[in-house]
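Chemist: Structures follow.
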Structure P
Amino acid sequence: MTHLITAGQLAHEIEDVVVLDVRWALTTANTPAGRKDYDAGHVPGAFFVDLDTELASPAGDGGRHPLPDPAVVQTVLRRAGITEHSRVVVLDGKESYAAARAWWVLRWVGINDVRVLDGGYAAWLAAGLPVSTEEPADRHGDVEVRPGQLPTLDAAGAAALARDGLLLDARAPERYAGETEPIDPVAGHVPGAVNSPTAAWVTGDGTFRRDLAEHWATVTGGVDPGDGTVGVYCGSGVTAAHEMLALAELGVDTVLYPGSWSEWIRDAARPVATGHSPG
């Protein structure tokens, strides 16, 4: 079973699915850039979803993008007309970082049939498919969300998995190593975590690489991680979901540390490692 859908497949199924547009970028998180992009053109019938306010709670002790209020998610899904039987496709601009967060959150609240448009809106445009500037009206869905349908890690659980299992850090190598930290006030990584940059899982056109299994072998050093669950974190729980999506394509079970690095460092008692080895 794949969690991805191509632009051509989406065009063929467009009348039978609910499309959610989650265009967003970390560097523009505090501006309406994603909404502006949507207004300028989107997949016909797609509903815009704001990652910062509708797929996350306000920043605080839980990190920069804590898990969203389920009531807020329910309002969003009902606006898009989603019911318990809906098939949903989520997309962002290109690399599916934000779309993967939506994919994870929707499954966390009990929406089972969710796929991600591989290559995002860029792939839709590249395929020469039609676009719209019209925002669909409220469709008044009746879905009842059930948060907690996917497991999560807290800081203690992440530390234990880094020590006794496999915890992946999805950030760029220089952030993992503590060489630079452009966003959070402390640089470094969770001791024992293995760096696996999420950007390495996609190609130049934003689609997932076709040799996922071979790349996974390089991440693990060719060592089978066994039957244990793999934990994933990033800066704030967004791009980690992208890596989880890639691993889901391989049938690898993963669990998200939602607070990620931005939550880990809020307790000065938690250890911090630097350098390019797990520490």
Structure Q
Amino acid sequence: MDLDLRKVRYFVAVAELLHFGRAAERLHIAQPVLSRQIRALEKDLGADLFVRDSHGVSLTEAGRQLLDDGRQLLDSADGTRRRVLRAARGTGRLVVGFRAGVVVTHALRAFWATHPDVEGHARRIEWDDQERLILDGTVDVAYVRRPVQEDGLELRPLYGEPRVAMLPDGHRLAGKQELSLADLEAETWLRYSDPLPGDLPIRTIEEKFECVAAGTGITLVPRSVAEQYSRPDISYVPVTDAEPDQVLLAWAAGRHSPLIAAFAEVAALAGEAAGRD
């Protein structure tokens, strides 16, 4: 039996809130209707998705799996809807996502030189939404950085760049010409994802600046970030043995768009130049 996307959307709302009443309010439907739809979805799948008891609602193992897959499924469906509507309007439009530090100007100018009638936009994306914004059609193509969840994406490696330590001004290592990872072992680290015990989780580059400047912790950033973002209360020092940061171009797998193909070609050329710098 094919999955009913409406039921999956209902399920995701309940799974994120773990409360049928609040989920019903978010979805603008009556709670009994929502409960029946979830029961119907469980019957369709042949699996219990929630544990319901006096303590509230929690996800089963099957529910956790469907939450992961269901979000991707809904993003993909939303992206398909946007692309179909865009094609129906007959307008040429390309939205290019980019992570902090990545310069897209050269590629965009080269693209527009051969596609002057295409409406184009550049949009900043973050590490925790780079895949979703591609899959749901918010951006057509994006410059992403590893780590990347590759499911549903087509990826083209562009270039790597050295990483530098971001340190508060006055830090004991701030005046060094270069560092190794061993020099930083005793430091408190700021990390976007998968923080280790004692590390501090953060989301944006702006949060990195504030935390580092305040002396809360240190982090590594791509060299391009250091070149673009300068502050008197922050110092950058090259780390010679740090793994290079990888920049890739990504778009939805299976999407056949002449505009994306054309942009990928100019991005690859621009990426070769960036990799030589």
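The numbers here are math on the coordinates, done by the rules we state, and not lab data. As the structure is a computational prediction, the values presented were derived from the model and not from experiment. Cβ atoms are built from the backbone, for glycine too; each structure is taken alone.
Chemist: Identify which of structures P, Q gives the largest calculated value of distance in nm of label points 7 Å out along Cα→Cβ at positions 5 and 261.
Modeler: Across P, Q, distance in nm of label points 7 Å out along Cα→Cβ at positions 5 and 261 peaks for P.
Chemist: Right, next: Quick check: 5.3 is what I get for distance in nm of label points 7 Å out along Cα→Cβ at positions 45 and 269, calculated from one of P, Q. Which structure matches?
Modeler: Computed on structure P.
Chemist: From which structure (P, Q) was distance in nm of label points 7 Å out along Cα→Cβ at positions 21 and 37 calculated, if the value obtained is 1.1?
Modeler: P
Chemist: Of the structures labelled P, Q, one was used to calculate Rg/Rh (Cα atoms, Kirkwood Rh), giving 0.96. Name it.
Modeler: Going label by label, the one that fits is P.
Chemist: So helix-only ellipticity at 222 nm (-39500 (n - 2.57) for each DSSP H run of 4 or more, over all residues; to 500), computed for just one structure, reads -8000; which one of P, Q is that?
Modeler: Answer for the origin of the read-out: P.
Chemist: When distance in nm of label points 7 Å out along Cα→Cβ at positions 13 and 189 is calculated for each of the structures P, Q, which structure yields the highest value?
Modeler: Q
Chemist: Further, regarding this structure: Tell me which structure, out of P, Q, gives 19.4 once mean count of other Cβ atoms within 10 Å over residues 109-116 is calculated.
Modeler: That value comes from structure P.
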